[in-house]
Structure I
């Protein structure tokens, strides 16, 4: 199932709100859209004009040529999400929308971070992959469920992180 609660708050990062608040507020939509130069702008603009916070947008190819799958994570309750969904359905580029919050899905996030070279061994033991090593640090990646990625980031802040980037979730409905 997709994880909708934030990772444990580390002392080096600001608190995001209570887990209960986010579990109720954060919704994940899977949207099939026609490829186009302005599709992403139209979708994100529509959500922002409605006053909702977009936590993440991930876009990638779908099995249909000329179409992409967007995974939107928005900070909105169930009623507000229905409103967003109805507005998105009006866009010509939108083919299909599914609210997958709380459903059985495969969900993955990615984090890429630069850390002090001395800290790499412990991160590799936790499943990180080394991408590059240089005099100013080592770049590692880690992919997994949202909670696992959050826990990994918490570890990074305790082990000399120099820079970090995290993707939003990419989800696909489970078939079994």
Structure II
């Protein structure tokens, strides 16, 4: 059903607006925030500084080959990125069940303290994350949601190796007061 809607949307957009992107499906992003408390998390990551469109792919490309080594001695409980927009800090990493043991070189460990967050959920391709994050920050501004100085989180809630792209679920979490 979703793929049929995407196809229909591409055809309509292509006919209506030749400048539009006929390959793009409508973004499925929750428009209302849900207040959640993110738990304290054992987090192992690669950190990059600079524009996210450059640093995010590089960080993930460096992390993915290390995952088998990480999981050799540690239980991975999830994949997530932490980022700060102002200083352009991006962290690609995995959450662990306990404090890590025998980590590969170049990985950083931190016990992320968690806290109160406003959660929005994107269902669909990771390619839509830049647009979705932009929309989330627009909603935060429109609704005058007060942010605290901490990392934003993208929590990749299901496995892209076994989940169809249009069913991927990414939680976009904004640190709030």
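Laboratory data are not the source of any read-out in this text; all were calculated from the coordinates shown. Keep in mind that this is a model prediction, so the values were computed, not measured. Cβ atoms are built from the backbone, for glycine too; each structure is taken alone.
Summary of computed values
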quantity: Identity of the structure behind 15.0 (criterion: mean count of other Cβ atoms within 10 Å over residues 58-65, calculated), options I, II; calculated: II
quantity: Highest-scoring label, criterion being FRET efficiency 1/(1 + (r/R0)^6) of positions 26 and 130 (r between Cβ atoms, R0 = 35 Å, to 0.05), among I, II; calculated: II
quantity: Top of I, II by mean count of other Cβ atoms within 10 Å over residues 138-145, largest first; calculated: I
